[in-house]
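Right after this note come the structures.
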Structure P
Amino acid sequence: MRIRSKGDPAAAALLVLAMGLWTAVSTTVWTRLREGVAALRGEPEAGYSTETVVVTALLVVLAILVIGIIATAVVAKANSITL
């Protein structure tokens, strides 16, 4: 979406507001990211290891597969019931 602010004070004000909001949000995000990285570098045992993240992701995928299998079985059984 392109805002044409030439000659339209409301559009110009909206554009200035959006740019200010974007600047504030991006500055806050980068500041928090830098603080988090500095904290992890200061205390290496504070972060999760790569193995922990991979195992957790695999367990989540396995749980989703099991839920899918069970849901398919339940739906198939429900559809086979005749009234």
Structure Q
Amino acid sequence: MKNDFTIKIDGSFWMVRFVEFPEEPDKLGMCDFENKCIFINPNQSSIDVCYTLAHEILHASVPDLVEEAVLRYENALKSAKIFQRK
């Protein structure tokens, strides 16, 4: 089980919680702007958790960005293998 933690995004503290999405089992993450909480599905590899967290941090930091732009950012990180083990 992965442990929940707090991060600071643009001067605000956000809780990062690891939760499953029973109604949407393929969902990897979600941003709750009102409660400043990022939810991450723990049923993914550690590296994929990093990419999902980066994706959700971008949503939290730039909430007006459309999903397509956030996915392009995430895919750029994946192409660069930012979180790959050596």
Check: 2.8 is what came out when distance in nm of label points 7 Å out along Cα→Cβ at positions 40 and 64 was calculated for one structure; which of P, Q is it?
Finding: Q
Notebook entry, point to check: Upon calculation of helix-only ellipticity at 222 nm (-39500 (n - 2.57) for each DSSP H run of 4 or more, over all residues; to 500) from the atomic coordinates, which of the structures P, Q produces -11000?
Noted result: Q
Checklist line | Read-out Rg/Rh (Cα atoms, Kirkwood Rh), computed value 0.95, structure in P, Q | finding: Q
Margin query: With mean count of other Cβ atoms within 10 Å over residues 16-23 as the yardstick, tell me which of P, Q scores highest.
Written below: Q
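No value in this document is a laboratory result; all are computed from the given coordinates. Just so it is clear, the model here is predicted, and its values are computed rather than measured. Cβ atoms are built from the backbone, for glycine too; each structure is taken alone.
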